[in-house]
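Okay, got some structures for you below.
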Structure I
Amino acid sequence: MCPTGVDGIIMTGRNSTSVHSASGLLVYRAQLLAALARPREALHIVHDPHHGLVAATGDVHGLALRGTLPALYPEWLGDRSFAEAHACRFPYIVGEMARGIATPRMVIDAARAGLMGFFGSAGLDLAAITAGLDEITCALGGQATNWGANLIHTPGDAETEMATVALFQAQQVPAVSASAFMTLAPSIVRYAASGLTRDRDGTIQRRGAVFAKVSRPEVATQFMNPPPERLLRELVAAGHLSAAEADLAAQLPVAEDVTVEADSGGHTDNRPLTALLPAILHLRDTITSSRGYVRTIRVGAAGGLGTPGAVAAAFALGAAYVLTGSINQVAVESGLSADGRALLAAAEIADVAMAPAADMFELGIQVQVLKRGTMFAQRARRLWEVYRAYDSLDAIPVDIRRGLEQDVFRESLDQVWARTRAYFETRDPREIARADREPKHRLALVFRSYLFMAAQWAREGRAERRGDYQIWCGPAMGAFNDWTRGSFLEQAEQRTVAQIARNLLEGAAVITRAQQLRTYGVDVPAAAFTFTPRPLR
């Protein structure tokens, strides 16, 4: 305890649990850790004749003050313009895990917690998307803007993309996260440019915000620049934009929020965030300067963010906001089955693998998935190898065909094709017509059906197909499990998106404060960079 009459407490590490300073104050390592765990309180740096620079709280009158770390709130970790633009409290997005895994309930709970949430609308039909949007708007009201939905690029199916955008506009979805785009498409340009107006002071206002998910500079460049004139002309000619909207769109970037996606679950280029984010930030600065934008483009970070340290590192690199994905699948609001969540809860950092993507199978695009507890990655890669080797179902050798039917599909390929054909007859008859003309395309549709169903089985919790579960997952999941082990967040029922987010942000603030103190020259114990999850309100 401190001597009577002294308000300040001097604290330092110096590998000592109890020493005296010249001023007679007891020095405690534990007290330093306790002070660092309260980032909302100011922390002073003072010089002690015997111990050099140390940290102090309370009244430091009469001490050799060298600096003060003001209060640090989790809300302040990112770019404050993010919160202002999207009416959020925190610079944090609950990402849009596809096929409804990011459920309407997840979006609602995230928005009510002061976060931003995106509905996992990719891969759902328009009826399911409409129902999800109705649920969100009914719960949040028409004025909430800290939520959105996902528009995923679907090569060869521009009609579906445009129909989805038309639905978003009709439902007045305030934000859209554009993912898997390798080049700009009319769909996302239509959403970005629709409803543009100019205020009395000349400022251009948007009706809907575009968040572009990118992992390559060449893709980021397209979203950070205005839309190509050709696309704008075509949209005006088709009646999707007015001439005035097109004129205003030519003066703005397609997206004013760009999410840099590093090594993540699902579609990923497996890039390290420390290499990718600085490159995109530099690109942003170059384009902003050359274009003379009045408003800066915010650049956020995603991929590999499953611990407070990772979140703190993203903000330290300059991220305006962070987005989490894989870890939200274990939240109680997730659309993944309890069986699938249990598999994820056992995952370690290395328990992931790359596998062919269902939506871009023919292009050889891959997704990162859970490896532990499922054989999906191996079986999906086997299908890709067979697809590359043969031009039709009939060309597959008998022994290979039999192996696929027994080990992967659990039924004959003829039965798989009959069911696939029936699906596309109502979903998209053009696929059937093409399959009748091109045997290789029929082969692709049959193999893609396994990839599609594997994700469905995981969401439904079909235990008899557990070995085929496709669960999108990055290494952040294993890191999250390590971090939460032994804490209240290890319990499945406690894993809400709000508690996950608040603990990541609180921990990031604590770690940021510890690093700030260390940069002053104070000896900070290693334990200061560890944050144990706790219930937060």
Structure II
Amino acid sequence: MSLPRIGGWLPDHEAPGFQPDDFVAATRRTTTPAVLVQDPASGAVGVGFGGAAVAEGGWPLLASLPAVYAEWLGERSFSEVHGARFPYVAGAMANGIHTADMTIACAEAGLLGFFGAAGLSLGRVEENVARLVATLGDRPNWGANLIHSPNEPDLEAAVADLFLRAGVRRVEASAYMALTPSIVRYACTGLRARPDGTVERRNHVFAKISRPEVARRFLEPAPADILQALVGRGLLTADEAALARRIPLATDLSVEADSGGHTDNRPLPALFPAIQATRDEIARQHGYTEAIRLGAGGGIGTPHAVAAAFALGAAYVLTGSVNQACVESGLSPAGRAMLVDCGIADVTMAPAADMFELGVTVQVLHRGTLFATRGRKLYQLYREHPSLDAIPAPERARVEKDILRATFPEAWASTRAFWMARDPREVARAEADPKHLMALVFRSYLGLSSRWAIAGDESRRMDYQIWCGPAMGAFNAWTRGTFLERPDERRVVQVAYNLLDGATAITRAHQLRAAGAPVPAAAFDPRPRNLLSA
């Protein structure tokens, strides 16, 4: 069958290919423009490179396809604003699991990385930020995590203040259910008017969101009452507050689907368009002229997921679980080895240490650990009983022996010592409220479980809390039988480059298929290759 042609094509030194392998090869030559031609005799469609288009003669030309570069898979304003070569963010992983080393590696490779400050003491955050500033200086493509801490607002405020003083120009704002003075102060500090009347930002917020109502809070201008209070306390100037009323609080929102850690387990194809619609509605309502970028995270563990995210309209992609298994991760070798064995169904939900009383859950590794089962048991006991003393003796014995490995009085003594050093007000509240005392004791297990995984405490291996989503299992399946199957080969930049490289191959495969080429299934399965070799 003769297909509509747009002209002719004359090859130079390379004849067109008509075999399935030729189309697979074409998906690996993404930085070279390609053409689709038809064999007049057989009617077969083939692919060619180079040559010249002509008005008449030559091979019947069906389509001319542009080159595909990893740099341009996302939105160009992302690179322009944040100084990253690639539209790729390695998201923060709490308790320093996303280490300073990982942040530095990402920045130097043209990616954007966020140091995992959440859950660390202020002193440790300060030490790591000092190192990042000293190493990366004025590079724009790095930042640190600022997590919503409803139980510790003073710590959240202190971390935000530290970031402002140290010159951390980008934060990943995570787990926010409502805006706080700390995130508003960070976002609005340093706002100034340009000569053309537009507003220039000093600080940039990447808001991790998974619900339209939360997205709306970051897309609207900062609340007037919070701005007014900050001005009254001398933490913002009147000019900064006035400019803040004209712009969205954040211009980068990471749409978080089925991810590790805090997640609503929503599928990205359903969630992303809903957030897009919310963004577009609010942008029209306020007449914003500044670009508001939506990134895609959660489930991003293969080139197929990366390509799909960009096809949805993502300005950038955000990875987490797959980075946790990398050698630069703060997770122990034992914990990383457990992740290598993870399948897509080997994850589950468990109570969150930071929002235990609210019933908030996090997604964690299930294979090889009893943490989730034990954490859910503690939450059940918390819901059913008013105090530790009210827990029936058989249940109490099991919790003391198997979970806490301490009697309730011993567990409270160690928990009390921790909070006396961190925030004595929590101790006073607990000693006046037995229910809160029980929550603090149970939260201590939840908090320590992630630290045991970081430290590699073999005596607590069955209690490791490892934040993980199904992306980890998908990544393991994709890398099986390749060099990236080995834990020692998993470096954050190697993983990122392979995900992006594979996504360009899949994007080219879609180009070919959309233009009418008979693309074989193998074209949609790019295999990992060593992209960091000398």
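Laboratory data are not the source of any read-out in this text; all were calculated from the coordinates shown. Just so it is clear, the structure is predicted and the values come from calculations on it, not from any experiment. Cβ atoms are built from the backbone, for glycine too; each structure is taken alone.
For which of the structures I, II does the calculation of FRET efficiency 1/(1 + (r/R0)^6) of positions 83 and 443 (r between Cβ atoms, R0 = 35 Å, to 0.05) return 0.35? Kindly include the intermediate steps, with their values, before the conclusion.
Working: I: 0.10; II: 0.35.
Of the options listed, only II reproduces it.
So distance in nm of label points 7 Å out along Cα→Cβ at positions 283 and 315, computed for just one structure, reads 0.8; which one of I, II is that? Numbers along the way, then the final one.
Working: I: 2.6; II: 0.8.
Derived from the structure labelled II.
From I, II, which structure was mean count of other Cβ atoms within 10 Å over residues 91-98 = 26.1 calculated on? Please list the in-between numbers first.
Numbers: I: 29.0; II: 26.1.
Label of the source structure: II.
From which structure (I, II) was distance in nm of label points 7 Å out along Cα→Cβ at positions 235 and 267 calculated, if the value obtained is 4.2? Kindly include the intermediate steps, with their values, before the conclusion.
Working: I: 1.8; II: 4.2.
This value belongs to structure II.
Rg and Dmax of the Cα atoms in Å, for residues 99-154 alone computed as 10.5, 32: which structure among I, II? Walk me through the numbers before you get to the answer.
Values: I: 10.5, 32; II: 11.8, 37.
Matching structure: I.
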